[in-house]
1. Work out which structure the value 30 belongs to, where relative contact order in percent (Cα under 8 Å, 6 or more apart) was derived from one of 1, 2.
2. Suppose FRET efficiency 1/(1 + (r/R0)^6) of positions 37 and 109 (r between Cβ atoms, R0 = 35 Å, to 0.05) works out to 0.65; of 1, 2, which structure was it derived from?
3. 11.3 is what came out when mean projected area of the Cα convex hull in nm² was calculated for one structure; which of 1, 2 is it?
4. Computing helix-only ellipticity at 222 nm (-39500 (n - 2.57) for each DSSP H run of 4 or more, over all residues; to 500) gives -5500 for which of 1, 2?
5. Percent of Cα pairs over 18 Å apart, for residues 117-172 alone was computed and gave 44; which structure, 1, 2, did it come from?
Structure 1
Amino acid sequence: MKKMTVLLGSPRRGGNSEMLADSLVRGFGGTGGEALTIRLADLRLGGCVDCRRCWSSGRPCVIDDDMQSVYLALDEAEIVVFVSPLYWWSWSAQIKPVWDRLIPYGADGAPRNLSGKGALLLATAGDEDSGCFEGLRFAFARGTGYLGMTHLGEICASGVNAKGAIQGSEWLEKAEALGRSLSAWGTSEER
């Protein structure tokens, strides 16, 4: 059974980003996959302080906050989904600390890493122009590439601003189909 960790970076419960993630999870679960969704807005997550003490305490980061549970979920997952509404052409404040604190996985001599894990981007924006996602796509591609993760796809849903605007849209159908397609990833033919 494949395991997926969904990092939900929206501060809004039941919003467009969450509905998009729920559709992906529904498709993934329909193929026997197991998904853990972590609502980052409910966690106490501090920013990276650039102390350069990654792994010195026997765990990825010396900061004692809820990121420790996120690290465990990342370690157990085969696929990681980064979900964010678009805020100023980039990540939301809820998911940005997670990105900054992935640095231990890229540290020299790190005992664990994210290399070879699958990565997906799900994002929503009120902007009608899909070009609004360029900065987010760049950050996602460079960050996951640096960590050695495999890009498995993305859905960047534009034109969904008001809460629930994504309901009944093709975006949800695409997310569910993408979730179903993940069951084949990781087989010897796919890698």
Structure 2
Amino acid sequence: MNDEQDVIGKSRNMVLFIAISLDGYIAAEDDSLEWLFEVDGEGDNGYSDFYETVDTIILGKRTYDWIMNHQEGEFPYKDKECFVFTRSSFDETEDVKFVHEDIVEFTDNLKKKKGKNIWLVGGSDLLQSFLKENMIDEFIITVAPTLIGKGIPLFKEGFEQLELTLRNTRRFNQFVELHYSRKEKP
């Protein structure tokens, strides 16, 4: 992963960093993540190291609402620039800017700005939009050894096949992290 971009014209990477169940779900049907917290990890499972590589966070409104309803204390990403994509109009808060602009144009402009990587937190609807436009540069997916059976899938149907290159794997007790980058077309 890159730190500050120092090559003129090189854009920042858009990185999906997320945990899933072994059967590919990011949450149960009721948006619950209880299954995730029941797995024995190791430390923070690489979160702190990853968090230092980003300065911008993008999330969907449903994910933002979940965080606001389940986060105890203050907003968890106060030290980063945060954008929430939504179809509705909302006033900015101290912590986030709500975006209802074109995803591609907005993100292209964001990637051209100098800075660290951009973290796509979730959710699956927003991810689907980015996949359709082939805008995710790296996928860091941590797999939990849990089968949910049904829920909110990470990947939905409806995007073109995407070739990836495995960059790294790491184990955090019962979790396995898979790190892929998008394979550039010749």
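1. The read-out comes from structure 1.
2. 1
3. This figure was derived from 2.
4. Label of the originating structure: 2.
5. 2
We did not get these values from a lab; they are worked out from the coordinates using the rules stated. What you are looking at is a predicted structure, and each value in this text was computed from that prediction instead of being measured. Cβ atoms are built from the backbone, for glycine too; each structure is taken alone.
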